[in-house]
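So, here come the structures, one by one.
Derivation of every value follows stated rules applied to the coordinates shown; laboratory data play no part. Model, not experiment: these values are computed from the prediction. Cβ atoms are built from the backbone, for glycine too; each structure is taken alone.
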Structure 1
Amino acid sequence: MPQSAASLSAVIAAAGSGTRMGGLDKLFTPLAGRPLLAHALAAFEECPAVECVVLVLSPSSLERGREMVEVYGFHKVSSVCLGGPRRQDSVCLGLESLRQGSGQALGHGQWVAIHDGARPLVTPDLILRGLEAAQETGAAVPALPLADTVKEVGAEGLVLRTLDRGRLWVVQTPQIFRYDLLLRAYHEIIADVTDDAAMLEALGLPVKLFPSAASNLKVTTPEDLRLAEALLHLRVRASPS
């Protein structure tokens, strides 16, 4: 890492409703022997650069989440807090909990990762690479180049044009930011966004892409859950005994 002393705090956003899961509570669905959400938390627990984690949950999951943190011994989790109506509201509440729990001012030189709790295959290595990339510009996001042809479609379902996929990337999490830049974005941008990097982009701030992994999928459907299960079993088989 360019700055060996760099350390990281994290907000795990897991307050969504999971409407595409057919009634399943995906965050606590068993996946390779532990709840899906526990896999994401374990990666941050194991990452040496991570100092503390705030877990953001919906009201219906709050107590269950606290129990899970205790059962699995996630000692880096400093707070489990309630989320808001939108994802960005939940992240903002997580950032506030992080500031309160740190006992000190968080600003320039402090780093924070924002991660979707529904991405259980994140790894400590991916987190570290994100922190390294973020130190170049103040913000970095993991991404994959698009492999398929992408078309823009009009209201009638007719193709308007074919986009140049060479300039299009699929963005994932964890997204890593200098804390003061992300906080500024949350104070100044009120429009709906689908990821945190879009807020910095709206302010004209640079965001660095770094290579992600196709396995770092977001579980949104029962099919995704089965794929994640298979990938986790493959990872266990491939790891040294």
Structure 2
Amino acid sequence: MEPFLSLIVPAHNEQARLPASLPKIHEFLTSQSFSWEVVVVDSGSRDGTAQVVRDFAARWSGLRLVQVDRPGKGLAVRTGMLAARGDYRFICDADLSMPIDQVSRFLPPGTQAADIAIASREVPGAARHDEPAYRHLIGRAFNLLVRRLTIPEIQDTQCGFKCFRRAVAEDLFRVQQLDGWTFDVEILFVALRRGYRIIEIPIPWYYNPGSRVRIVRDSLTMFTDLFRIRRNWRRGLYAPA
């Protein structure tokens, strides 16, 4: 039987964080009444990420390792979303900067009318903890560009926790073009133009050091990606697969 929830964890060089995160995920999921699976996607890690997942998978069922041979969060998420089997498919960052027990808020019945439910650090009711001021400033500057150039409707496109209904995930991730950090903007951009309903859910969010984002290089790439998304749309690259 296919699970109700698939939790997709993109992982690049996460040997240090997964040993703490996976037990928390397991404890939460085993306390729920619904069926579930966890799909960890190792995207070109050079450390022991894959072995950590294999060790955990040997001790509890419902955990799968999927590997791709090169890095890219967008690539990892797309691979996991299309490999998943759940009715609902939830992207979950490996650092659990959003407490795992918040996942329940992204599922029916509370989100029954939504096609996509995304975590937000900016809408009323959200709270940020321990985030350096400079990182918040950079994030808000990028979001301003996102709202000016692609998606004026959404306050926080980049928070790494998002839930998709099965059919919506399969529709959107099959046409995804970007393999890097800006995949969130791309997917939400296409979703809105497909007429899908997106809701933002305010969350408590805790800053964890060790971000994989390289501030200068990745910020420039993400900025140019906003124009790529618009160009891809004009060229018809997001037509239904």
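Quick notes on this one:
- Once distance in nm of label points 7 Å out along Cα→Cβ at positions 94 and 118 is computed for every structure in 1, 2, the highest value turns out to be that of 2.
- Taking mean count of other Cβ atoms within 10 Å over residues 166-173 as the criterion, the top-ranked structure out of 1, 2 is 2, with the highest value.
- Computed over structures 1, 2, distance in nm of label points 7 Å out along Cα→Cβ at positions 14 and 230 reaches its largest value in 2.
- Among 1, 2, structure where distance in nm of label points 7 Å out along Cα→Cβ at positions 62 and 206 as derived comes to 4.2: 1
- Highest-scoring label, criterion being mean projected area of the Cα convex hull in nm², among 1, 2: 1
- Among 1, 2, structure where Rg/Rh (Cα atoms, Kirkwood Rh), for residues 38-173 alone as derived comes to 0.97: 2
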